[in-house]
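Pasting the structures here.
Only the coordinates and a few stated rules stand behind these numbers; no lab work does. Please read these numbers as outputs of a predicted model, since none were measured by experiment. Cβ atoms are built from the backbone, for glycine too; each structure is taken alone.
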Structure P
């Protein structure tokens, strides 16, 4: 059976852009074809489009409702207030104006963890290929309106997967992912419990997992554990921060890579400067900076 949902938005009080939200690099399994986005949310195959003030959604199996999608797209966030807090200077103001309506999404912590463990030292197309490969090999196949979808695999499936098979899908990350899956499946790592913990405590717990460094821990904290103060830093973010805020951060140098010390200086500055909503500021700055510079370089966005 198919569930049909329509969510009508008040764009003045509750602005939302589906396109900006799903194309900004925070999730890797959404694909857009002919104005419709296709993805999987909590085991549901989903087709969604935005028409004016309406989100029009069909999903399979039946059971997905308005609350599920309102929660997933964080429609409960007071976005105008959040943006007013982070709108501190002309640079972030420009990013907010350009991508107004971009929201963080609430991902499932388990899928978010493995997705960002796949995201180390590689490009967005490669990440998508790895996550899709894991889902096709170990997830549940679903058909929705003649289109094939795969759920993200459960931890038990990946914990028992042969290392050589995982290696073909995720390269050197296979051992790390298998170990993380074992921790979750055995109950040694309870990701949902980290939601109620403080940012530093949750981040520290995530970084105890082999293969999880600062950036992965911050991405998981922001995109699935409700840590709005988390500020993931990658090469795009460092470039943006260096150009926009280097006079405020001691010891930040361009062209020297991203050391652990530099990472912490940038993230610490952002948490204080953006007053509790560094994660929203990060996503607006990241998407704006990356989009502008990719276009300047004449590179297809699909390559990133």
Structure Q
């Protein structure tokens, strides 16, 4: 059993339901997790630039009959932030999840849910450790072998992914933190705040997480370590290096039942990421949401929860 510590609770800003602040040592670093409930394990993995709090609506729902755990991934919010870019390579991120899951589960298989970068890690985990999983839920996260191909050959995905070149640059932190994280607030939270999907209290929680020392660099290091992105213009190659297909742990085949939930208004990931996915995932269910964006877990939390519930049964 690895080191485990609980230090009080954090309160769900929207609903007032307390969640446990839990700290775990795994893969050599200290992770902060939001935890609640009892029963079979469901592990939720966030993406960039979110953190464990992004899953609050799912934690509320599934803590009724499961042990739910949402870690701040390495580099984010209250989790440790290793200094070296190589400490954010995909095989290391997969090992983080293996050790976290082994801490919380009692030998049984568990459900893994991932969004964005958390989904990329979840795809890789399922490929490498299928025997550990009951099922897998992916929410607007590309399957790496398909995504690498699109970045190399597809103009639409190349255009949608231009932001990755900024994220890999040395000046990314200065640009994204300018004027109290104005760009991130607008691009990530803006429409959600205007629609009422997120509140002012939610915005304050995100700003606090982004402001943790080293947290913005930690999140950006996922892009830098993988060299993910569209082709790099020659003028930028001395700074960024070339974009490459990141090493992918395990087999390309994913041999567990998989539910993919996809908001079709995602401006960063085209729906072409779903084409041919069944060739890699024999037990695949895809549910498309025509009116949802990349941020579907905030826009349509009830629908997301209902889909996961049905899949669990």
One of P, Q was used to calculate distance in nm of label points 7 Å out along Cα→Cβ at positions 57 and 265, yielding 4.3; that structure is P
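Looking at structures P, Q, which one was helix-only ellipticity at 222 nm (-39500 (n - 2.57) for each DSSP H run of 4 or more, over all residues; to 500) calculated from, given that it came out as -10500? Each step should come with its number before you reach the end.
Values: P: -14000; Q: -10500.
Of the options listed, only Q reproduces it.
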When P, Q are compared on mean count of other Cβ atoms within 10 Å over residues 185-192, the highest value belongs to Q
Output 0.35 (FRET efficiency 1/(1 + (r/R0)^6) of positions 97 and 209 (r between Cβ atoms, R0 = 35 Å, to 0.05), calculated) maps, among P, Q, to structure P
Value 0.60, calculated as FRET efficiency 1/(1 + (r/R0)^6) of positions 153 and 201 (r between Cβ atoms, R0 = 30 Å, to 0.05) from one of P, Q, is from structure P
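Can you rank P, Q by mean count of other Cβ atoms within 10 Å over residues 65-72 and just name the one with the largest value? Don't skip to the end; give the middle numbers.
On the way: P: 15.6; Q: 23.6.
Ranking P, Q on mean count of other Cβ atoms within 10 Å over residues 65-72, first place is Q.
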Value 1.3 of distance in nm of label points 7 Å out along Cα→Cβ at positions 137 and 281 was derived from the coordinates of, among P, Q, structure Q
Taking Kirkwood radius over Cα pairs in Å for each of P, Q, the highest value is that of structure P
